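> So, here come the structures, one by one.
Derivation of every value follows stated rules applied to the coordinates shown; laboratory data play no part. These figures come from a predicted structure and were not determined experimentally. Cβ atoms are built from the backbone, for glycine too; each structure is taken alone.
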Structure P
Amino acid sequence: VTATDLEFYLVDPTSQRPVGPVSPITGRRLDSDAALSIDEVDDFEAFIHDIYEACRMQDIPVDTAIAENGVGQFEINLNHVPDALRAADDAVLFKRTVKGIARKHGFAACFMAKPYGERAGNGFHVHFSVLDKDGRNIFDDGSDQGSDTMRHAVGGLLAAMAQSTLVFAPHFNSYRRLRPRSYAPTAVAWG
């Protein structure tokens, strides 16, 4: 089973440089980080509601929306689906949906890895589990460490990480995000 979550910035499309959006509720431009801010989510309730409605109509399994670390940055999670290809398709459709809904509300949505040099970058996270024929997660043996199978899978991912960077960071802009103290993976590690 596979799920994704995508981070994006809402920006003011009328500005000559990337700046945070104007809150539809307060009428003030966002200008400070608001990680996990309920107020910021509330300010953009109509925008987020329209995303949920559009996703529902397209059968995109949208789940939770939160304000992220950056000014006007949000993260929306998609629920797990049993097919990895479906999860990938959902993620692509979701991005297109968010961009369209943002335009409808007078914003632009930016999924670029590092749109602001001095602010948090955007992530695209993939969560997966492997189920056996009885539907049990083979990575979960009930312990805090996870099953031997999970630890071997993680070991394989770590061993291939350096060679996989081009797949996980396919654009020049992606590498702007990979810096120390940037909430981005800069070392091969787990835990």
Structure Q
Amino acid sequence: QAALNAALAGEVDVVTGFDANFTEQIEADGGFEVVLGQSTDKGTLAMNQSAGSPLADQRVRQAIRQAIDHSAFTDAFGAGQTLYGPIPELDPGYEDLSDVAPYDPDAARQLLADAGAEDLDLTLTIPSFYPTTIPQILVSDLNEVGITLTVNSVDFPTWINDVYINKDYDLSFVLHTEAR
């Protein structure tokens, strides 16, 4: 938001990676044009598969994947595209995996039942500078299939320590921007 405010104040000429819901505000005075394009940036929901974790069971991980309405993210942000795998379209090795585990809350509930993981309680650890829209969608979608998701919004150094270094998390969300 600070970069966007700086652009609107005439302090910078280009802003990338802002919330597309601000497009109308940005273009209102005619000083800026919003140009959307493809990117290799991606949001990643990580699942800690440590031994003893309910997420060690592939059925639970697949249930979570099928419980999430991926299009809700692009709808909420007003831009973007849904990835169903780790490699974006612009990168070598991309494969359309949208039919592997499509959005299907009923199938997600069945997978959780098969895994004996009904009424699951998980925590999402997410850097505090991300929009609250991301955890809100995840909390809502997972709740629909019987998973209670608690959000732990932390500063980035804490996220690095807890998630990246110590692997002390259930679920985590992070945006990956790969240098070219």
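> Give the label, chosen from P, Q, of the structure having the highest value of mean count of other Cβ atoms within 10 Å over residues 29-36.
Comparing P, Q by mean count of other Cβ atoms within 10 Å over residues 29-36, the maximum is at P.
> In addition: Match the computed value -11500 of helix-only ellipticity at 222 nm (-39500 (n - 2.57) for each DSSP H run of 4 or more, over all residues; to 500) to one of the structures P, Q, and report its label. If you can, show how the numbers build up before the last one.
On the way: P: -11500; Q: -8000.
This figure was derived from P.
> To which of P, Q does the computed value 2.4 (distance in nm of label points 7 Å out along Cα→Cβ at positions 37 and 117) belong? Write down the numbers at each step before the final one.
Details: P: 2.4; Q: 4.0.
Computed on structure P.
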